[in-house]
Structure formats: C-alpha cells, structure tokens
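The next part holds the structures, each set out as structure tokens.
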Structure I
C-alpha cells in the first residue's frame, strides 16, 4: 500500500505522543541506482556514486546490507511505483524532457532490486514525500505545523538552516564530494546513540548515508523524517526543474509549496 502524507504525519505524531520509535526512509532513484550498480556490477556508475557520497570502496556492500536492515524496520519506505500508476505526476528531468530510458528501466525494476537488497516492507510512501511534506493543502498539516513547539534536530551539511529555524539543533556533516563516511559518519553515529530520544523527532538530509542515520535514530528509540533537499529549498528557494509543472512556492509563506493547476490533478493521492 502507498500511504499518503497525512498517514505518515499521523503515525509520527502518535509515536511522539507515546514515546515510540519511528522512521521514514527514502531511497529515490539514487538508492535504486546504487543497488543496481552493485547487483549488476556496473562499476562506472558505482564509482561515480561513491565518490560523490563519500562511501569507501570496501564499505559498499555493507552499506547496502544496512539499508536493507533499517528499511525492514522502518515505518515507511518509498516506492517508485507511484510514477507508473497515473496517480502521481511522472518522473521527468524537466518540463518536456523525460528521464533517460536507462533510469526509467531501473525504476521499473524496483521490486526486484529491493528484494535483492533484502528491502522488505509493505508500508510504502511517495519518493517525493519530502517535498510533499511542505505542501500547504486545505485543512491539512504540513511538516512546519508538526515542528511547531517541538524539539527537533537536523542532520545536514547546511548548518545555516539554523538562521531560519533558530530553535532547531544541528548535527553538521560534510557535503557531497567531501568524504562523508570518513569525515562525518562516526561522529554522527555517536551523537545519535547518545541523543536519539532527546528530540521529538529528527530531520535527516544526508544523501545515501542518511538512510543509515535514519535507521540508527529509530534503533536507539528516536523518530526521524528523511527531509532531503528541502533544506536547500528553505535556504535557497530553488526547486529541481522536474517539479516546475506541478508545485511552486507558496506566495504567502516561502517555506511552503503549493500545487499548480497541473499538480492539483493528483491532490487526492498525496
């Protein structure tokens, strides 16, 4: 089943109120490509990913195994299936330009790739659930409403987000191309182990390694949302061109998004 954003929020708030662990983990096309490159020994693709994300060669398979371990225990994981049901907008590069044939084929293989990585979980959500969480929809909460008066920590390479959310604590990581596993992973893991339950929930924006942080947070009793590139949107106001036809900044609150007329066609499924 593919759950709506409201379902994710309801479960998160229930877990906050009852001090229960919770995790929301997204793999997106980046995770799909990583798994595919390992299973099908596509080393040129794999090298590009691990250099960008700072994953050591000798840890490549171990990290995929940990993805599976944490995904099996997650409350929600994403599925690319939404792009092929007609109940959500298509996955494109930008208006008028589809994703490559190779990427589409990998996304369509998601069930097989998840199974090979031992990612088993029936509670699916939208891969774009991070941006859907900041939509302002009539009579519905968004993540800004959930954050209000709550104790929140963000794991991000953009600590300047604290200018926008001064009450939020920050765990800083290095950014892409800066060897995150070597330079951040151990320290972040130690911080999570000590502080997982200190917050109402965490927000993780940490690329491919972020799924490990999300898994650890739940394992140590905390709650976490995979917010991804939304940190960049909040700071820079820029969205990927693939969203241009469907969502746009809320003119009443630059931290939120609203649906375009084209996007509203899918509102009942979000």
Structure II
C-alpha cells in the first residue's frame, strides 16, 4: 500500500502511533500558551521527567515539526480548524480514506479563557468534528485538565469524545466520563511500566465497572524494541479505536 503523503505546508500531520492514513491537528507547542498550568508535566513545575511531547519537539531531527507547531501557535485557532477541514475534504475528493484523527499529538487545544465567546472558533471546531462523524473518522481528542475537559465536552457535545488526561491516580480512579492516565516512572524498565499500567487499568475497572485498557500501540512498541519480531503492525491508532469511545478508559505506560 502506498503511504499517504501530505503536501508541504499542510495543517494536517501524521504520527508514528497511527496506522497509515491517520492524521493529526495541532494548535501549538507542548508546554506552550495553550497548555494548562495545572498539568503535572508542564515545564513551569520543573518536573525532571517533563512532557514527553515537549522533549520530542526539541530533538534535532524534529526541527520541521517544531517550526510547524510555532506556525500553528501564531495562527488564530479557528483558522487551524478551517484549514484542517478543507484538507480533509480534499483528501476525500482524492478517494483517501482517513482511519483516525488525533487532536493534539503535540501541544493542546486553546485554553477556555482564550476561546470562550469566540463563536468563529466554536463553529469551526464543531464543524471539523461533525465532518469527521459524518465520514466515519474516529477522533481522539485529549485535554490535560478537568476544567478544560468540562469546557470542550460542552462545546463538542455528542460530536466527539473529549478525553481528560488525569493528573493523579486518585482522579483517574474516581473521575466519571472518558479519562486516561500515564503509569510508571522514568527509572522503571519498560516491562515494569507496562505492568504498572496494567495494574492501574485493573484498579480503574474495579472502582468504576468501566472498560479500561492499556494502550496497545505503546506496549507493542516496547516489546518490539526488545525483539523486532514482536512488532505487530496492527497495534496502532486507527486499528484500535478505544480513545474515541466514550465507554472506555485508557492507561499509557510512560514513554
């Protein structure tokens, strides 16, 4: 199968955890002005581990990604949504089937205080989500705080699942609605992080009765690093759709 290639300057992006054809829409840099200061991984807290996405963005082989995120950050958020929608429509015209759309593989959606009352952004954001729903494109839309989750859930309505990335194990085990959590520590081996994720997922299932899984894309990437023969090409976003489902919660081994 021929891999999807996006045009230079495209608003849409691609990402390694997604199956071929999976796309992303980003609004700015990780740890930037869109990110809630309450996030435990925000650079303001001086966290030694830090934000995984922020670390990736400053790598020497990700200069183009960093520049792209800066361009998006300088654009009005409604324009990012509008251009992403136009590009999705163009892909459809070309007969391209998009199996997955991830909002914010890097950075985050704009803060509620910035977009509250911004009818143009609200319209464009909802139109983007509605287009995806009408064309069968599952959407993963994570946000990094309870406050932001409330705001975007009200804005998105039933057009997409807004998933709260919880900031503590306690919050993860007690929150209602679709949530996620990172498990394990930087000083643990990858096997230990996966085990920590499985234990936390089991605790969430026991405390809420909801379905809860460990992200197969991360666990398989860990396994493949030990033994390339273990690589499962289907352990990717787009084959797995749990992050787009309202009835499932997700734990990510720290990566």
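The numbers here are math on the coordinates, done by the rules we state, and not lab data. Note that the structure is a prediction, hence the values are computed from the model and not measured. Cβ atoms are built from the backbone, for glycine too; each structure is taken alone.
Could you figure out which one of I, II the value 2.0 for distance in nm of label points 7 Å out along Cα→Cβ at positions 165 and 213 was computed from? Attributed to the structure labelled II.
Suppose mean count of other Cβ atoms within 10 Å over residues 13-20 works out to 17.0; of I, II, which structure was it derived from? The correct label is II. Tell me which of I, II gives 16.8 when you compute mean count of other Cβ atoms within 10 Å over residues 61-68. Structure I accounts for this read-out. Among the shown structures I, II, from which was the value 1.00 of Rg/Rh (Cα atoms, Kirkwood Rh), for residues 149-196 alone calculated? Matching structure: I. For which of the structures I, II does the calculation of relative contact order in percent (Cα under 8 Å, 6 or more apart) return 19? Source structure: II. When mean count of other Cβ atoms within 10 Å over residues 125-132 is computed across structures I, II, the figure 24.5 traces back to I.
For Rg and Dmax of the Cα atoms in Å, the calculated result is 17.6, 49, so let me know which of I, II that is. Derived from I, not from the others.
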